[in-house]
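Q: Each in structure tokens, the structures are laid out below.
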Structure 1
Amino acid sequence: MTNGNLLVIGATGQTGRHTTELLLQRGRRVRALVRTIDERSRRLADLGAEVVVGDVHDLNSLAGATEGIDAAYFTYPILPGLMDATANLAQAAEENGVDAIVNMSQISARRESESNAALQHWVAERLLDRSGTAVTHLRPTFFAEWLINMWDGTGELRLPFADARHAPIAAVDQAKVIAAILEDPAPHAGKIYPLYGAVELNHHEIAEAMSRTLGREVTYVPVELDEFTAVLEKRGASPHLIQHLRAVAIDYRNGVFSGMNDVVKEIGGDDPLDVESFIAQNRAFFDSHSA
């Protein structure tokens, strides 16, 4: 597909925004589904997106958003309600003859997962597989944006990951894969793609890379799950998110998030960012949020 009508659900989120912008840069017709009109959605409209307000928990609004759409990208935050949203998407896609769906899952999605969210992602994958629409599932390791989300300005990364490893992957690199599949979904139908960044590192090595780029000391301090939970609670994280992150921390220690492949380059067309490049691109944030 080169001239299809494309839908991005969650178009103001991390991967959704980058995917929408990239497709618009390539001259594609993009409908951006958002929860509300705000500065982020207005920017997408200014770039040429058809912005529509809707809710994946409202079948009628989702049916309206998928009308006339050839391929859709679906992403859902770590919140309750994934199964209802997935079922609504499957129904709306069938009603409107959507040819393909690119589904953002997660690397820990599996039948035996202790994380409620990860298990729900696995079930959601199976539901979409049975929907009659061609589906591609993406299973990224931890986003590089995790380093922003968990930054507290002290220079310490207090995280419960022991010495295990992963290759942080930036949302912009995931968007390159998403956009490429939306543009030509047929070769990817029925596939599950784990997504990784440039280099597999432990958090001591990640901290060293951050130190080199920022010109200040960043250290990784391994902590236990209870301390991590207390930090999340202080930040106002929901019980659903906390249960998920505690479970995936154990998965991480057990190597579930480790691995490498060439999917970003082979499908997305470019080498993924390494940690140094990601931190450099976001240096203004780290400089302005440091003690």
Structure 2
Amino acid sequence: MTEPTDISRRAFVGGTAIAAAATTLATGAHGATPPPAPAGKKVPTIFASGGGFFPQAWEPSLTPEYLLGLTPSKRPKVCWLGPASGESAANFETFARGMETHPCEVRHFNIYQPETLDFADYLMGMDIVFVGGGSTRNMMTLWRDWGFDKALRQAWEAGVVMSGGSAGLICWFQSGLTDSFPKVLAPVTGLGFLPGSTNPHYNVRPDRISQYRKFIADGSLDSPGIALENDCSVLYRGTELVEIVSSRKTAKAFRLTRTAAGYDEVPLAVRYLGV
């Protein structure tokens, strides 16, 4: 896999060192409120989950509230991207329903029927871009063929908040573990906005753990890597990991690093968004 730039590597190592300390992350944030952004400028921001972005009907909607708090807009414009699911109308409706109780405007940009080919201009008009789950491999192929990946980078660098879950987590990293391939888990190359690799749904099936460890150890996936259980999300500003949060008290996250003996795995501090 590709190696991060020196700047990205320093930022990533610094961010993970903060989280790995397993002490309280001194963000000054409480509940579902994200830590404050640096004053006076827009910072490239990514907030993505390992799965389970929306709660069950009887649970508080913590993660969407946190996401919307990352933008100063009182009614953020949220663009849903669904190429990983073949632009599934049902998946978009599920997302729109999940957000309808929050003060925001939800739109769907369908890459199969694009309303404009000036992708960057369209994305710059959004406050948040949310990438849905599905086949990461198919999504990356489509984005690169259309040049949509370049537009996403421009929007991210301009301060549009990038978000998503599952495939919408993997896509932002250099690489990740995907179930896009029939019956097997395999490495896939992402956009590389964030250095290292990632693995969502870390608590869903045992081979997500064993395969991620294997691919980190043999170099098939970029090291260091971050593995997230469902209901666990990461916040990056630039390429620095700011904090890890969860909507479930027991949700966990781990950092995996390639070593001479294979790999090293350590738990990361996770802030529960509830009370």
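The numbers here are math on the coordinates, done by the rules we state, and not lab data. As the structure is a prediction and not an experimental result, all values here were calculated from the model. Cβ atoms are built from the backbone, for glycine too; each structure is taken alone.
Q: Just checking, which of 1, 2 has the largest value of mean count of other Cβ atoms within 10 Å over residues 124-131?
A: 2
Q: Where is mean count of other Cβ atoms within 10 Å over residues 108-115 largest, in which of 1, 2?
A: 1
Q: Can you say which of 1, 2 returns 0.96 when Rg/Rh (Cα atoms, Kirkwood Rh) is computed?
A: 1
Q: A value of 14.4, 43 was derived for Rg and Dmax of the Cα atoms in Å, for residues 116-243 alone; which structure in 1, 2 was it taken from?
A: Clearly, the read-out refers to 2.
Q: From 1, 2, which structure was helix-only ellipticity at 222 nm (-39500 (n - 2.57) for each DSSP H run of 4 or more, over all residues; to 500) = -13000 calculated on?
A: Checking each candidate, the match is 1.
Q: If distance in nm of label points 7 Å out along Cα→Cβ at positions 84 and 100 is computed to be 2.4, which of 1, 2 is the source? All intermediate terms of the calculation are to be shown ahead of the outcome.
A: Working: 1: 3.1; 2: 2.4.
Value 2.4 for distance in nm of label points 7 Å out along Cα→Cβ at positions 84 and 100 corresponds to 2 out of 1, 2.
Q: Assuming 10.1 is mean count of other Cβ atoms within 10 Å over residues 36-43 as calculated from a single structure, say which of 1, 2 it is.
A: Numbers: 1: 12.8; 2: 10.1.
Label of the source structure: 2.
Q: Next up: Computing relative contact order in percent (Cα under 8 Å, 6 or more apart) for each of 1, 2, which one ends up highest? Let's see the in-between values first.
A: Working: 1: 19; 2: 25.
Sorting by relative contact order in percent (Cα under 8 Å, 6 or more apart) in descending order puts 2 first.
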